[in-house]
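Each value in this text was obtained by applying a stated rule to the coordinates, not by laboratory testing. Worth saying up front: this structure is predicted, and the values here are computed from it rather than measured. Cβ atoms are built from the backbone, for glycine too; each structure is taken alone.
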Structure I
Amino acid sequence: MKVVVSPQAERHLRKLSKIDQIILARKITGLSQNTHQPQTEKLKGYKDTFRVRVGDYRVVYRRFSDRIYIILIGHRRDIYELLNQLIN
């Protein structure tokens with residue numbers, strides 16, 4: 001399955017430390033191979049939107065039949081506020 005990263009998610013990823021970038025990149029790669037990971041949860045109130053926990057960070061994404069679209073990557077304290085601003 002193909003993974004597409006939004007420009008905003010890419011910007012947030014670049015601001016993180018190299019170690020966190022590597023860990024998040026591995027998790028995103030794992031999503032493309034197995035979309036039903038144990039840490040994956042559907043977000044209430046959003047259609048086909050999921051999040052995966054990676055330490056203190058969250059990766060918010062949407063599943064489509066042919067791809068996974070990464071919407072946001074951010075710290076757990078900020079991610080849901082950013083998601084509301086982005087969607088609404």
Structure II
Amino acid sequence: MVSMQYALTTFDNPYNPFDDFDHWFMFDNDHNYNSCGKVARIARTCDALSERENDLEVERAIDEIIRHDFLNIYTKVGREIDYEKLYDIKETE
């Protein structure tokens with residue numbers, strides 16, 4: 001099952017959090033954005049949910065952050081992810 005996975009970033013961050021997380025994270029923290037912390041405070045993720053369900057909750061939190069971003073500095077970036085291949089899941093009917 002191919003789906004999208006999203007991350008919160010800022011318009012001025014030149015790094016992609018999926019491709020170059022370390023540099024992205026350093027830039028984000030150096031500029032006091034704390035994007036990961038903002039998502040973590042709002043997203044209601046837990047171990048009882050599947051990876052896909054947690055990713056949907058993270059996306060909901062990102063959308064909420066952007067909706068209330070009065071400085072207009074945040075944006076959402078995404079990538080396709082195949083959950084079956086990544087987690088060796090067999091689709092059930």
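Taking relative contact order in percent (Cα under 8 Å, 6 or more apart) as the criterion, the top structure among I, II is II, with the largest value.
Can you say which of I, II returns 12.9 when Kirkwood radius over Cα pairs in Å is computed?
I
The greatest value of FRET efficiency 1/(1 + (r/R0)^6) of positions 40 and 72 (r between Cβ atoms, R0 = 25 Å, to 0.05) among structures I, II is that of I.
Tell me which structure, out of I, II, gives 4.1 once distance in nm of label points 7 Å out along Cα→Cβ at positions 32 and 80 is calculated. Clearly, the read-out refers to II.
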